[in-house]
Structure I
Amino acid sequence: MGYTFAEVTLKNVYDVVQVVLGDIKESEVRQKNLQALVDTGSNYLVITEELRRELGLRIIGQRGVTLANSQRIICQRTEALEIHWKDRFATQSALVVPDSPHVLLGAWPLEEMDLIVDPVRQEVTGAHGDDWVCYM
């Protein structure tokens, strides 16, 4: 079994709101298309400091986390951003992990977008096909 990557677009939520309010144009939204490593062992979206700066995300706090190698570190937590995958999206904050080689798409954003990992095809797919199901 290998790694699974997903093509996602990350957007600054503040910019998205500014478009709705008519303060900026859609083309001015700070966003990035990228390949994220899907990591169901992580709960969060993990981004790099460089990406945080590029998207203009403010730091709103810190959180202690345990890495896959069992090391405990303190990470910065960002304000919310939109995570887009095909026609689905989630709005969540991200953790900035120092020296992270990848953007990680964790379990919580996958769950919010009703996505699962197909380990045979090594791809992300809708948990209920093309229907985006939300349970309350």
Structure II
Amino acid sequence: MTDVEFVIGKYNYWIYIVLMMIGFYAMIAKRNLVKKVVGMNIFQTAIILYFVSIGSKKGGATIPIIRAGETAVNAAHYINPLPHVLMLTAIVVMVSTFGVALALILMLYRKHKTLEEDAILAPGAEK
């Protein structure tokens, strides 16, 4: 397998990296608070997709359940369910964070009548 085939074979990781960089760019470069929060949400989504993808394997069976009469299972034949379960929790945290951030942005808008970071942080912007 050549280096090019190896890189192309891992295309899903490149997609996650691109999504992470889009979200990171939005958080750092944008001045609108809603755009920053949406960028944070994109970043978190890319991380969740990454962890879900590393938790699966080609040819893997379902989760390892020991049935009556079995003594043990061969873990190499099964998918690890832990990353998927942890990412369910991360999704709940992501949605909660997004909702709270939007509520705070709404309060800031009511106070300052703008969502631009520079206008809110400017001297004399307190009302």
Structure III
Amino acid sequence: MTSAPWEFKLLYDGTCPMCRREARWLARRSRDGRLVIEDISTPGFDPARYGKTLPDLMEVMHGVYPDGRIVTRVAAFRAAYRATGLGWLLAPTAWPGLSWLADRAYELFARHRLTIGRWLGAEDCADGHCAVKGK
């Protein structure tokens, strides 16, 4: 097992205003560096490092443990929240039944995140890229 100074890395879509906001919020709570966030929309990002393609990573949230294990969907959020000490907030999403429901709800959100972002105040979401008003 490879040792790393971080406990979990969250791979997020920086073109999604809500994803960007959540990632920044989590990063501020990771003062000890246990959570690392990586914007998969930046030029030069190489999805092959994770054995994935960019469309794979853009489809749903992904996260990586130092040993290379990848988790997706709500499990990635649970791990990120645990790394910041806030795991208790999402712990119920791992409960039987709720886990399945949380993943389906997240998949629906992920599929429509740019449209939802526009509804909530993002502008210029052409070509799958959004800017947040006033930013």
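We did not get these values from a lab; they are worked out from the coordinates using the rules stated. Nothing here was measured: the structure is a model prediction, and the numbers come from that model. Cβ atoms are built from the backbone, for glycine too; each structure is taken alone.
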Query raised in the report: Any idea which of I, II, III comes out highest on mean projected area of the Cα convex hull in nm²?
Result: II
Query raised in the report: Quick one: distance in nm of label points 7 Å out along Cα→Cβ at positions 13 and 85 came out at 1.8 when computed from one of I, II, III, so which one is it?
Result: I
Report task. For helix-only ellipticity at 222 nm (-39500 (n - 2.57) for each DSSP H run of 4 or more, over all residues; to 500), the calculated result is -4000, so let me know which of I, II, III that is. Result -> I
